[in-house]
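Listed below are the structures to be examined.
Read the figures in this text as sums done on the coordinates, not as results from a lab. The structure displayed is predicted, hence computed values, not measured ones. Cβ atoms are built from the backbone, for glycine too; each structure is taken alone.
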Structure 1
Amino acid sequence: MNDEIRVKLTITSVSLSAEDVSSLLGIEPDSTQVLGKMNRLGTKPYSQHAWILKDLHEVNGVTTGDQIEGSISQFLDRITSVSPIIRSLSEEHPVEFGLYVFAREIPPVSFSNKQLEAIAALGASLDVDIVLYADDQA
């Protein structure tokens, strides 16, 4: 397994469906959740709608830590034009910006001031997870 960097923006709501969010933003999500439908594990229904935009970057031949900042910037560039709309949505609906790193070793993780300002401008909370895994060859 190669190291991976995942960046994600999630907008959740009880009253706005993913289709509603898509029409407001003019961006189709990569995945959705529908209030009342069973979760992907089939264990309970979703308690809210979710509109989810994701980027996945496999890290090949470079240091994972060196790729994190670029992955964040690339994702933020994708949504710059709709940032004011996301901010408006965040006043009534939770917005979360997520960075998820899957790596063999703990990489250095940092956000530039510009990136933090862009995330704050979205009205988003920030979630950062680092998942370490062992090599299959032992």
Structure 2
Amino acid sequence: MKYAFLKQLLLAIAIWVWAIILNTVLGTIYLVAIRFLDAASLLAFGSLYSAVFSFPVMIALFIIINRYAAGDKKGVSLFNAAFITSVVLTITVFLVFWHLMGLRGLIMGLVLQVIAIASGVISLMTFYTRLVKSGGDFKTALNV
């Protein structure tokens, strides 16, 4: 398939960007509601931190998409692998973020963790069809 690598990269980036947007918006709504900071600051910092800290998750997602497509593995298996990896890495990255930022507060941490996980899951679900089609077996599945 011509341009397959580029299409896989663009899919991973699209999932990543959508997750950043969701995480920033939902996180801002929550943090403004508890009067943590003003909305403008939260949108700016939220976007920056979300992009920086979730970049490794996007790279892992791209590698999974690329390897599953190259290995002619089922698209549903690709989605499952992306889903599980995304959740595990999101939890790990959030814990690193929380520690590096020196933040405190169990409730706030749990709510922001749920927001981060939900953002990743919603983003993956938004691109479910494109992910399944990225599986290497999609063309052969149509011919059967």
Have a look at 1, 2 and say which one yields -29500 for helix-only ellipticity at 222 nm (-39500 (n - 2.57) for each DSSP H run of 4 or more, over all residues; to 500), as calculated. 2
For relative contact order in percent (Cα under 8 Å, 6 or more apart), the calculated result is 35, so let me know which of 1, 2 that is. 2
Output 1.1 (distance in nm of label points 7 Å out along Cα→Cβ at positions 8 and 56, calculated) maps, among 1, 2, to structure 1
Matching 58 (percent of Cα pairs over 17 Å apart, for residues 32-111 alone, computed) against labels 1, 2 points to structure 2
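The value 1.00 for FRET efficiency 1/(1 + (r/R0)^6) of positions 72 and 120 (r between Cβ atoms, R0 = 25 Å, to 0.05) was derived from one model only; which of 1, 2 is it? Intermediate results must be reported in sequence, preceding the final value.
Numbers: 1: 1.00; 2: 0.45.
The read-out was computed on structure 1.
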Of the structures labelled 1, 2, which one yields 16.7, 57 when Rg and Dmax of the Cα atoms in Å is computed from its coordinates? 2
Who wins on FRET efficiency 1/(1 + (r/R0)^6) of positions 24 and 64 (r between Cβ atoms, R0 = 30 Å, to 0.05) among 1, 2, i.e. which is largest? 2
